[in-house]
Structure 1
Amino acid sequence: MRKNFLLLAMILVMMILSGCGSSDDKQTIKVGTLTQLNTSPEQASKFVGGGELNFFDNFNSMQMALNSGNINTIQTYGSVAKYMVKNNPDLKISEGQTVHLVDNFCCAMREDNRELIGLFDSAIVTMKADGTLDALVDKYVKNYDGNPESVEITKIVGADTIKVGVTGDLPMLDFVLADGTPAGFNTAVLAEISKRIEKNIELVQIESAARAAALESGLVDVVFWVVVPADDSDRPKNFDVPDGIAVTDPYFQDVVVNVNLSSLAAGF
């Protein structure tokens, strides 16, 4: 009888341990990304390849969550990932990419500001046609050397001023230096648009999650950036574009990737 009791106890322990193991095997991957303006983390989670999506209002808090283990990976853009791994040897772009998403980058404005939307569209279209946008991509994205420099936006005497919100939350695309000076690709694109539409641009730093609120409140006239899916996934085309906001022609396109701590990079 005693032997049977011991055998039964051992079987129960093995079952418990086995159950714990299967739970670990199915542990949900926690994915961090910057807040999307027109969807919820629950709705967006279906597009991250089986993970649980967590929204962050800014880039720094998202990186801190990765470093502390509160999330397992950061979902961001290929050019941003390039910046991250170049400046932090503890990070690596995941090799086990299961989701292949591509986004267009656009400027956003209030829907009723049709004149300004038309000016930006015209500038972006001509910048594509004459090769200016390709040259800016080559300089600030493809050949980025890890040392972002400030970009001067020339003042036009007597011209009207429009306020443009920049976040600094997508380095090296949307980048703000330590002294508060905007830099990087987006600022270079804005400097060129300013010349072409003959309007001065005043840059206003805002958080990523506050992009829509900054537009709707009139704090800014333009937000640089919002994103629109460019792939054939089932993502809603307006997942980052709330009602009442219109977007320009895209000025840039990038692939979505995952960035992990180096020791975890092969897993997701």
Structure 2
Amino acid sequence: MIKTVGVLGAGQMGNGIAHVFAQYGFQVVLFDVADAQLEKAITTIRQNLERQAKKGVIPDALVGKTVGRIMTTNNMTDLAHVEFAVEAVTEHEPLKLDIFRKLDDIVQPSAILASNTSSIPITKIASVTTRPDKVIGMHFMNPVPLMKLVEIIRGHATSEETFAVTSGLVAKLEKEMAVSQDYPGFIVNRVLIPMINEAIFALYEGIATVEDIDKGMKLGTNQPMGPLTLADFIGLDTVLAIANVLYDGFKDPKYRPCPLLVKMVNAGYLGRKSGRGFYTY
């Protein structure tokens, strides 16, 4: 029975993952190299919990209790005792592989190592550890406290026991699970990123304005937000990183990132987080 969970990376995804585990009674060790990021994460978690309490989603008393279950650290060795770890750092393969090598040395041999990667093959991540049977993909959707889906990806060596424990955790967090084979992009991003990329191509080729592309998809296909708004929300650097994983993984020109997307990322127009993307924030 898992009681203690480590979360690596205190950014948007990491703080959301720490939030939901702590909310559902798990002791959480939240790791990040930057102290400022850890402080920001705790502030964000508290604000999001207070918002949930205000809406009546959780009782007021749960706010303090949840935050109290999260220990922050900038030292990875503090994760030594966790029974389950979720890596949620930037979508950059060399960084993830380096973290899994270190994590494998630090945590107890029985611990399961999960990655929140949205596109990088789990089999590749597992290959740098001594426990490939205990490595699995656990891809949460953003924003984590609100989105019901968790995409579970089994690597080539992932054991039935690891899958059973992970799927049990998804149920305890009151989320729904979609299981994917371990191919680039899995389910969600295999479908979503080419759609966003095609919307960027439509803009690049002068087919329509940003606003009309988003309006067309929002009102014409009943999506909650248009693909260019969504790209800004995800971060254009992340969209490009996943597009490159698909392109490199399948060697199929249909996944080629739009030159406009590449240019915007090079210019630092990353969307909401940088204040400017397809829209200005």
Structure 3
Amino acid sequence: MSDFAKLVGAEGPVTVVGGRTRWHVGGAVHSDAREVHAPSGVVSYDPAEMTVTVRAGTTTAELTATLAGADQRCALPERGGTVGGSVVIGENHPEVSGRGWLTSSVLQVTYISAEGKVVRGGGPTVKNVSGFDLPRLIVGSLGTLGLVEEVILRTNPIPPRSQWVESHDADPFTIASQVLRPSAVLWNGSSTRVLLEGHAPDVAASLNSLTSIGSWSEVDGSFDLPQYRWSLQPAELNGCSGTFVASIGVGTVWRDEPQPRPALSPSVIEISTRMKSNFDPTGRLNPGRSAF
């Protein structure tokens, strides 16, 4: 049994505390829940295999710096906090089209169950994965199914050139027809910013293609993102008002206020309730939080 498993134990309400940067997500944890901290540190990193094994309490800033030393990066958002917190919240990086989806980037997860046991799911490479795909289940679960101790993440190379460009007259919904897989297309209702990545000639060619739908200028980076993440269908984006930043083609919108909880169908409620009951029958893991 790991030291973290001993710390979590098998009885009483418990919650893992990281950087508290997304502490509001999923509802408030009950005040009687005992707070624990996950272990930290990069366990191993193999740039040639493009995988990194990292403990959940490691800050995303530390992981980013480690990967950057080998000219690599990963899918975790760089908005502060810890690796484990980012995984259980399930938020993709704004540059998701270039970095990859978080659910596909978590190759293996080690977590502590409600019974205080160490559980491992997935494998160090995609070909080694068999049985239940526990990593995809744990991503976005808000720690309500298991408390993450360690993960293996897929990494990818930092492109030779990355260039953000902005337009005030281009239609953001036509970008995909002009550029093959831009790493990000962000729109705030009045202007559009696009991240072009690759070798310098390819970036130049993509920028030239964009000039057919608007005028563009180079900018330092992305928009500042509001605090709250929404999930919206593409048809709903035109109805956005106030301060927002929408990731076109992804379905993510950042806003200054939390998204109202949607009405769930009876089947979704039944499945989520049954899953929670199977993984955490006493409701001791992050009580008060809900991933649905």
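Structure data summary
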| read-out | value |
| --- | --- |
| Read-out distance in nm of label points 7 Å out along Cα→Cβ at positions 154 and 210, computed value 2.6, structure in 1, 2, 3 | 3 |
| Value 32, calculated as relative contact order in percent (Cα under 8 Å, 6 or more apart), assigned to which of 1, 2, 3 | 1 |
| Among 1, 2, 3, which structure scores highest (criterion: Rg/Rh (Cα atoms, Kirkwood Rh)) | 1 |
| Identity of the structure behind -10000 (criterion: helix-only ellipticity at 222 nm (-39500 (n - 2.57) for each DSSP H run of 4 or more, over all residues; to 500), calculated), options 1, 2, 3 | 1 |
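Laboratory data are not the source of any read-out in this text; all were calculated from the coordinates shown. Predicted model, so just to flag it, every value in this text is computed and none were measured. Cβ atoms are built from the backbone, for glycine too; each structure is taken alone.
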